[in-house]
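Listed after this line are the structures, all set down as structure tokens.
Bear in mind these aren't lab numbers, they're just calculated from the coordinates by the rules spelled out. Owing to the predicted nature of the structure, the values given are computational and were not obtained by experimental measurement. Cβ atoms are built from the backbone, for glycine too; each structure is taken alone.
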Structure 1
């Protein structure tokens, strides 16, 4: 019964999506902002340019842990990817969306660091808006591109925020790294 309700919601959301060439290319670009290659590149850039290397190691740690958490859930749930109009190829299982969990982990951690920093409030507000919008766009892009169900994204959002908050708690309160 729950599966039927999820399928109904997943199908209703997907059927509301309107496709055109601009949106297809836009979503292909957006989804790359949560790819493993992109995060490795950004961590490398951080390693080169950030003076505080501890922060770089925290980013590497959050992403390694994220990979383990996503892999664990994908192998437990083993949900097949949608059998719809796939606009990009992805291997592996569908639930949860690794791109969405990674985006929440990485960009959420940037947001956390910005919020506890001495950056002026207007910049914090603008950065918060941009990062939250990017996370939501990445999640939507996964549905749009036909590689995830809507329910995969909702589950990934819950998992991603739970993981992010746990990671922040561990590094901040237990390990006193921040």
Structure 2
């Protein structure tokens, strides 16, 4: 097992574990004991922050958009489902190394939305959403490595005839 494959395996499993835990925590309500909803975050936590800014000041230029989403109960139900399902699906796919590039792109996209919504630079620009997004994007770019189900699936005869699917696997 060479270093790059070991490194990609560790990186993929750790970031996948983070995504999976976040989704399962929301699904099983481990931390809060109440059903997950993004409405509170979208309404009250999207004001943003700069270094040494007034915590009550709204700095995030997209704040109004997120608050409008929070006010739409039908849409919030869809958003809640997508967040929980997305975190679990991305996490499982990255841990198993299955459809790794697709999962990495989806994880990076999800974290981009979270990063923009959160807009929290009170401790500098390098927050959790940025880090998860960059790592997920890197996994999407590099691929799963040798120690993944993608490498097994890619050897199937049907996959040899469909180059785009083979690339998406990683």
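Which of 1, 2 yields 1.00 for FRET efficiency 1/(1 + (r/R0)^6) of positions 44 and 76 (r between Cβ atoms, R0 = 35 Å, to 0.05), as computed?
Values: 1: 0.65; 2: 1.00.
The read-out comes from structure 2.
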So mean count of other Cβ atoms within 10 Å over residues 140-147, computed for just one structure, reads 22.8; which one of 1, 2 is that?
1
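Work out which structure the value 1.08 belongs to, where Rg/Rh (Cα atoms, Kirkwood Rh), for residues 52-115 alone was derived from one of 1, 2. List each step's numbers first, then the result.
Values: 1: 1.08; 2: 1.11.
Matching structure: 1.
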Structure (1, 2) behind the derived value -24500 of helix-only ellipticity at 222 nm (-39500 (n - 2.57) for each DSSP H run of 4 or more, over all residues; to 500):
1
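Of the structures labelled 1, 2, one was used to calculate mean count of other Cβ atoms within 10 Å over residues 28-35, giving 17.9. Name it. Write out the running numbers ahead of the final one.
Numbers: 1: 17.9; 2: 9.1.
Comparing all candidates, it corresponds to 1.
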